[in-house]
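K.L.:
Given below, in the form of structure tokens, are the structures.
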Structure I
Amino acid sequence: MSDYQFSVLDIFAETYAVAPQLTARLRIEERTGQTIHAVALRCQVRIEPQRRRYEAAEQEALRGLFGERERWVDTLKPFLWMQCNTTVQGFVGATDVDLVLPCTYDFDVIGSRYLHALASGSVPVNLLFSGTVFTKGTNGFGVQQVPWDCEASYDLPVAVWREMIEAYFPNTGWIRLDHDVLARFADYRARHGWMTWEETVEALLARDGEAVARES
């Protein structure tokens, strides 16, 4: 019976890919000496926010996700960041393989909102592996499943994620709006003669600030 061990050697930013991505360099060990022809590998990447400390500014930025600080004992739970897959070539003993981690800056995605709120330090992630292993059987190929308990933890530096985002969205970000809301927003911009979306948003924020000042 096969015996597998997964570990994460590194996670780094891919600054020249077609779409935003990180790359996880994995080491896969098969400790019985069995010949592995290929692995169709699947992975769930989960963020475990309860495994790190947060500065006051980070706590404020995360209030929309986890509520007030006193509620975090109940709300600060692991959550799914992404699912990805790759094909591992044949090996005996151990092999290193790169796993693409596709990323998004969409603020409707909890992972993006969480990572955007962090100023420094690291992000505790846990990679849960599954998939199909093709081995050398007695009559040709043998087929096995990656054991359910195969996983690996890694502390992803916040700076690596920010490096990747800055490469694809330099000094910018984006939000998704419903078609009807976007149409009203475009009409509002046109009626006031503002040249850019940023100018439009800044004008709206300034009016909100004035309203708050009057109320106080």
Structure II
Amino acid sequence: MTHTLHRVGTKDNLRHDYVVFAMAAQDINREGAAEKLRKFLEILLKYNPVNFGDMKTGNVISVGRDKVLAGIQDNSIVHGVFTDVETVAKLLNELREADLGMSVVVSGLLESVDDCCRKAGLQRHTVEYSLGVWGKVDRLPEREVLEISTMCGHGMVSFNLVKYMVEQVEKGKLSPKAAARQLAANCHCGVLNPERAAELLAKMANKEE
């Protein structure tokens, strides 16, 4: 999976941004996977993710916790977002013990993810890297906008919406947290990190968060 790989940011602000998700493999273990994926999400929720969702149903902000849990299907991809490596390591340890038989992916800074795996008694299987954006990059918006918009790997948080939210924060019409929550609602899978987004919005609007 690559939709969480392209998050633009600095090493400092990416240290507080980790996505953990699970999925079944087509024609291998997908049949009957829904209950295992639901169990995955139930375990994940014990560690208080700042956002979560299922690509089939939507995210917790837009549809609510119960609907996400109830809507899990065999071909779902279930996501949770966390802000610290200690929590991710504890989550991975419990997932290792649960042994659900689902593929689990962690997106984040490689050295931090490796550290989480070691603490959980795991050895990572595969690494995928983002090589960045190629082509007419001069047509892209400012890096600060990309740091927020690229947290939605399917491009459902538009550049102009990010800029509009910055304006709303600047004018005092929305707090950075409220603006971040509105942005996160548009990220169907639930992989946008609203805490990181709030910090970035506050910085762009020159407001304290």
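Laboratory data are not the source of any read-out in this text; all were calculated from the coordinates shown. Everything numeric here is computed off the predicted structure, so don't read it as measured data. Cβ atoms are built from the backbone, for glycine too; each structure is taken alone.
K.L.:
Comparing percent of Cα pairs over 33 Å apart across I, II, which structure shows the greatest value?
P.N.:
I
K.L.:
Quick check on the output: 29 is relative contact order in percent (Cα under 8 Å, 6 or more apart), derived from one of I, II. Which one produced it?
P.N.:
The read-out was computed on structure II.
K.L.:
Tell me which of I, II gives -8500 when you compute helix-only ellipticity at 222 nm (-39500 (n - 2.57) for each DSSP H run of 4 or more, over all residues; to 500).
P.N.:
Going label by label, the one that fits is I.
K.L.:
One of I, II was used to compute distance in nm of label points 7 Å out along Cα→Cβ at positions 15 and 143, and the result was 4.4. Which label is that?
P.N.:
Numbers: I: 4.4; II: 1.8.
Of the options listed, only I reproduces it.
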